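Below: a set of structures, written as structure tokens.
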Structure P
Amino acid sequence: MGIIIKQSIKGSIWSYLGVVIGFVTTTYLYSEYLTPEIVGLFGLLLSYAILSAQFFSLGINGVTNRLFPYFRNKETGHNGYLFLAFSVISIGFLLFLITYFLFSPKLIESNIEKSKLFADYIYLLIPLTFFTLLYNVLDIYNKLLYNAVLGTFLQDVFQRVLIFIAVVAYALQLINTQTLIFLFVFATSAKGIYIFIYLFKKGELNLRPRLSFITKDLRKEIISVSIYSILTGASGSIVFSLDKIIVNQYLGLSSAGIYTMAFFFGSLVIIPSRPLLRISGTLISDAWKRNDRNYIHDIYSRSSLNQFIIALFLFGGIWINIDNIQVILGPDYEGVKWVIFFIGLANVVVMLAGANGQVIGFSEYYKVSLYFLLILIVLVVAAMYIFIPLWGITGAAIAIATVIFMNNLMRYLFILFKFKMQPFSLKFVIVPVAFLVAWGASSLINKQQLVVDIFTRSTLFTIVFGAVILFTKVSEDVNNVIESVLFKFKRR
């Protein structure tokens, strides 16, 4: 577990630095200087690019996750794996271009009234999808070289710093709206260029083919995995991209912008899971290769408990300050309160589920992930078209939370019955108790001036929640990390 904790801590540092940058950019700059339509355009472009990159990667990301351990050999350039991966995404991007030129006129027509800004800049999906494809394949490859931290830095810090600079320049009237949009696309594409250069300098960008290494059985396995991975490679990304697209189609770009703003706050809950699952997925993949089920169960249990603690802590920190958040965002973003609640709650469920997706996805039953995802997509689309007419963007968030819970329940039951593994124990009861006690204590504070109120409530919640978790010794990992930090602080 040492490498998981070490890289999770490093990744979390970058993640939370990114949170600070993203919070300032989104909460103050977006709400003050950008219209909801521009915010909606940013969210919509990313959603379409993420979906396109997922489908047109042709499953190579799933192949990398599952089969790269069989190719791993630095002396032989990992047996030509990158040549194979680049060949696949090149074909995928060509198919994307064909699809784009066939269907973009219809997409423009359907958005010309409610979302004219998106219709005007839809062509930016071409470079954005290309660099998303490039980044995704190289990030997973680099992660499987046991470097899960760089991808977190690029996604959470590097990209957000570039966006921050662009928005500041726009706020100072140094650039116009068109240049801002171009710079946003550049900022979200630049991480693909960065990781390409990084791997080249490290000598890990070996594009020499070694087709003789791919035996008939291995080729059959690659094709099988890729077919099932076209959809299953990023189920969370698919769901959290579909919601913005459906909100835009149903309510327009302005509502999509308000939903995107609320989504940012709700998604703060899940940020710590990214570095943890990056490295734990690699270790679970290797463990399935040697059939070490005890090790897999240990990762599954610890990831679930540790993530649940962090999720409820962050969710509580957001919810006790929800009225302050509404004040900061201003009148243009009224109605975000319950969107933030339900998106945050959905992410608490995802965190509580731990590494369930990796346990299934890297096992011999990886194909089952496809059925879970197909059910998930059908339920999300159906639920959103039911709940959005009833409750608008709040209905979209309720739909997401409901379906995320159902999907993770199905995964939990599958792992329980198929592998006889389940992560929960009595320790999990203490975590919501800590949350309720800390929330109750912070709710007793009378309303104060904005900054003072945020600081006072957050400090009290942190002290009470942390005290309960530490003194009950719910998680050995959490206690060890905090004790290590305190020890280093005392030494200095």
Structure Q
Amino acid sequence: MVVSVDTFFLRQDGPGTLQAQIQEMIAQSILSGRFHCGEKLPSSRKLAAHLGVSRITVTLAYTELLANDYITSRGRSGYFVSDTAPVPPAYAPTTKTTDKVDWSRALAHRFTGGDTPRKPDNWQDFRYPFIYGQADPTLFDHANWRLCAVRALGQRDFTTLTTDYYDQDDPLLIEFIARHTLPRRGIVARPEEILITLGAQNALWLAAQLLLGSGKHAAIEDPCYHALRDILHKMECGLTPLRVDSDGLPPDCLPDRTDVVFVTPSHQTPTTATMPLERRRALLKRGHDLGAVIVEDDYEFEMSFLGPPSPALKSLDEDGRVIYVGSFSKSLFPGLRLGYLVGSEPFIREARALRAQVLRHPPGHVQRTAAYFLSLGHYDAQIRRTAKALHERREMVEAAIARHGLRIAGRGVYGGSSLWMEAPAHVDTAELDLRLREKSVLIEPGAPFFEAANRPRHYYRLAYSSIPTSRIDEGVAHLAAGLKEMA
């Protein structure tokens, strides 16, 4: 790597001679780790011209650095950072200025301190990672994804790669969603009724921004997707959490002032409960009577390996009041960040305008790569392969749970990639999680899914999407031993 000459600056009030300042500047860059061993430095002529000093001044500075083994000369190739220079393992710049801004007063809004936990960055280093939503490299079709990405980089797709769509999306991806993805959920939608988002969370944020505000009231499930609650707590609206039962959210508990309802009817987050058909119809009727909009998060419907998934709530909607949220991030990989909103054209028009103000549109190359992967049949093949693997793991997990006497609180009628678990009432699963990490076991404590008031702490989520089948029984055994220790 060549160090850019544009990264060199001299302070006008710097101490010492120009030669000493140049020498110190380069030495400090090496010592701080900003310059790495083997990197090429600018030529003396180029650096002198950039700094506005004589070439001899730079040459003398380089000579001193050569003598002290900070840099080395390779004939006509130029100057390089020496392989034996004392370079630290990582670049950690030091702040030279004192921050005099009172951020407690300057910040008009705060977005830290929510319920959404952060998964360990090194989760792959754990031997028994029972955590949700992470990609399994053994199941992902790397080869065909790479081929689709290369194809999307080709000359024929140059416009897709480079165009500023402003508020539009890749028509090939929109067509696939309209013709193939949505019909599988019983949904018929025109391109004008579909918007690509940066994952389901971005879709939920857009919906909240458009539908809620001062004087509005929302209802959510309890427990629910913690990131959704974090979004809604930042809105200037009323919020009612409704405790779900074995059939999901009870429509008759919706307050009369409800304007927006957020639900996961096909696969409730995190209990995995499936809302029966009669309750879905009751929810739609209640929404009609209230004049409320219903936002349906239909995550993970592709992982229905125990039977065909129930039709989406949106497919039963005759009023146009259901806003549908889907995502490819769960079925492909979370780093993809591709989701979609489906709703009536006036709503999507405003969502498109809001998205354009914030981020214009998701990258064209990402959209086109996904479109090729979907349209060429690679996606369906991967879904079948993943569903088969999850089915095998599910059977292994349930057998291990029964063998070790653990309690399942929710298992999902059609499949999925996790189980909702219940520990003895006295067990704080956050503490259990910390203890299990010493055994290289990861679980997800359940408390963050619940509203803060009277939050139960003895639930946890046990996912099996990222753990090899051969390690499941041993991992569950460690979990059971941890629970016994806390008893």
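Laboratory data are not the source of any read-out in this text; all were calculated from the coordinates shown. Remember, predicted model here, so these are calculated numbers, not experimental data. Cβ atoms are built from the backbone, for glycine too; each structure is taken alone.
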One of P, Q was used to calculate volume of the Cα convex hull per residue in Å³, giving 161; which?
-> P
Can you tell which of P, Q yields 6, 19, 14, 13, 13, 12, 9, 8, 4, 3, 1 when P(r) over Cα pairs in 5 Å bins from 0, in percent, for residues 175-214 alone is derived from it?
-> P
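Work out distance in nm of label points 7 Å out along Cα→Cβ at positions 151 and 415 for each of structures P, Q, then name the structure with the largest result.
Once distance in nm of label points 7 Å out along Cα→Cβ at positions 151 and 415 is tallied for P, Q, the winner is Q.
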Using FRET efficiency 1/(1 + (r/R0)^6) of positions 447 and 479 (r between Cβ atoms, R0 = 35 Å, to 0.05) as the calculated read-out, with 0.50 as its value, let me know the right label among P, Q.
-> P
For distance in nm of label points 7 Å out along Cα→Cβ at positions 111 and 407, which of the structures P, Q scores highest?
-> Q
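Have a look at P, Q and say which one yields -11000 for helix-only ellipticity at 222 nm (-39500 (n - 2.57) for each DSSP H run of 4 or more, over all residues; to 500), as calculated.
Computing helix-only ellipticity at 222 nm (-39500 (n - 2.57) for each DSSP H run of 4 or more, over all residues; to 500) on every structure in P, Q gives -11000 only for Q.
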In terms of distance in nm of label points 7 Å out along Cα→Cβ at positions 223 and 239, which of structures P, Q is highest?
-> P
